[in-house]
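Student: The data blocks that follow each hold one structure.
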Structure 1
Amino acid sequence: MRIEAKTLDEAYLEAAKRLNCSVADINAKVIQYPSKGLFGLFSKPAIIEVEEDIQRDIEEILPEIEEGLKNLFKKSCFDIDKFEVKKYDEETVYIKIDGADAALLIGKEGYRYNALNYMMYNWINQKYGFKVRLEIAEFLKNQEEMLRNFLGPFIEKVKQRGYGKTKPLNGILAFLALEILREAFPDKYVALRERGEDKYVVIGDRHGDNSGNSNT
């Protein structure tokens, strides 16, 4: 299935909508990166191809990924010397990296983390067909703990009303919130939505989503 959109994010969201799944579950190949062109002329849309790939055994690819990571950081300006690559679940590779420059690699408000996470996902998903859970030092763990506390009152509100919509969430927080809320509401429709640059999670009934009326 080939999908065109103005941006890669929009293409992935459209694919998730058509397949009725999470963006993180999509196995896609980027056919064309978007371009604004010159003075608005000759612009190009983002094009992705979503397909079923025959995956290799996840345990088999872990040494390849670890070696690739070590080679990547040998050529970088960051002092990163600790690498852990293991199976997280049947669909996901867990990667933990650490070192003297871990904080610099995360960046202010996690902006470098988000960029690296996006790069890792594209590399591993396109080449091997697996998702990625990236940890830098304890950043992901701390973000998840913070988000679980933040979402606590929202989850209680959804239990009472039956539906809800989070406030806009940036970067990895949106995908962590999706994971946490799917865990909390396994029998409901829980999906990632995007409006402009804002990402948020909506919750509603599987047959008739009525989740657009509540914020945290």
Structure 2
Amino acid sequence: MIRSFTTLSLCLCWLGISLAEEKPQLPAADEHGWRKLFDGKTLTNWQSTNFGGEGVVSVVDGALVMRQGEPLTGVTWKGAELPKVNYEIELETKRIEGNDFFCALTCPIKDSACSLVLGGWGGTVVGISSINGFDASENETTDYLSVENDKWYKVKLKVTDTHIQAWLDGEQIANVDYTDKEISVRIEVEVSRPLGLSTFQTVGAVRNFRMRELKEDK
């Protein structure tokens, strides 16, 4: 048995094939350092999040579409390790159907994580969950948005050593100095870590999802 395994290993090595599992690689960066986290064609590096009661996740017309769940549907990153600080994310998202959040972007913050929620708590609240245990509906980032169905919204999130910042259609909606604050996520989206997207009883879509690392002094 040992001799057979050794012979097989030698044959595979001769063919340039390794028995060791290949580690996933980050998508290639463009000239500006941006890496596409979603290629617009497949769910490569993503896995449907096991919330229980989740809807179907699929790719439609270049967008990642999360069908309505009871209550949550989403995807979680299963690719190579991502930066936990000093990075920025950009994406476009829209609500197709429903009356609650159509995009909750859960992302790493050093050894913790937070979620940028768009259209939560009945469809209008935007903000970051959670800061010192307070949700996006009740902390310093709480804001309101009159969401239009089938309208694409441009989202930008930046995480540095000291701040979490977010923009919606170019307007800053959050600027949190978290140096002395506790950052966390709601227990329902713990399974979205380290990076994930989710919707709540709503059909949402995401496209042009990309990420790049920042220099520490930026």
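Bear in mind these aren't lab numbers, they're just calculated from the coordinates by the rules spelled out. Keep in mind the model is a prediction, meaning the values are calculated, not measured. Cβ atoms are built from the backbone, for glycine too; each structure is taken alone.
Student: Name the one structure among 1, 2 that distance in nm of label points 7 Å out along Cα→Cβ at positions 62 and 110 of 3.9 was derived from. Let's see the in-between values first.
Tutor: Values: 1: 2.5; 2: 3.9.
Working through the options, I get structure 2.
Student: If log10 I(q)/I(0) by the Debye sum over Cα atoms at q = 0.13, 0.16 Å⁻¹ comes out at -0.85, -1.23 when worked out from the coordinates, which of 1, 2 was used? It would help to have the intermediate numbers written out before the result.
Tutor: Working: 1: -0.85, -1.23; 2: -0.71, -1.03.
Only structure 1 yields this read-out.
Student: Still on this model: Tell me which structure, out of 1, 2, gives 64 once volume of the Cα convex hull per residue in Å³, for residues 78-117 alone is calculated. Don't skip to the end; give the middle numbers.
Tutor: On the way: 1: 64; 2: 96.
Going label by label, the one that fits is 1.
Student: Sticking with this one: Upon calculation of relative contact order in percent (Cα under 8 Å, 6 or more apart) from the atomic coordinates, which of the structures 1, 2 produces 15? Walk me through the numbers before you get to the answer.
Tutor: Working: 1: 15; 2: 28.
Here the read-out was taken from 1.
Student: A value of -13500 was computed for helix-only ellipticity at 222 nm (-39500 (n - 2.57) for each DSSP H run of 4 or more, over all residues; to 500); which of 1, 2 is the source structure? Write out the running numbers ahead of the final one.
Tutor: On the way: 1: -13500; 2: -2000.
Computed on structure 1.
Student: When FRET efficiency 1/(1 + (r/R0)^6) of positions 30 and 86 (r between Cβ atoms, R0 = 30 Å, to 0.05) is computed for each of 1, 2, which one produces 0.65? Walk me through the numbers on the way to the answer.
Tutor: Values: 1: 0.65; 2: 0.95.
The value was obtained from structure 1.
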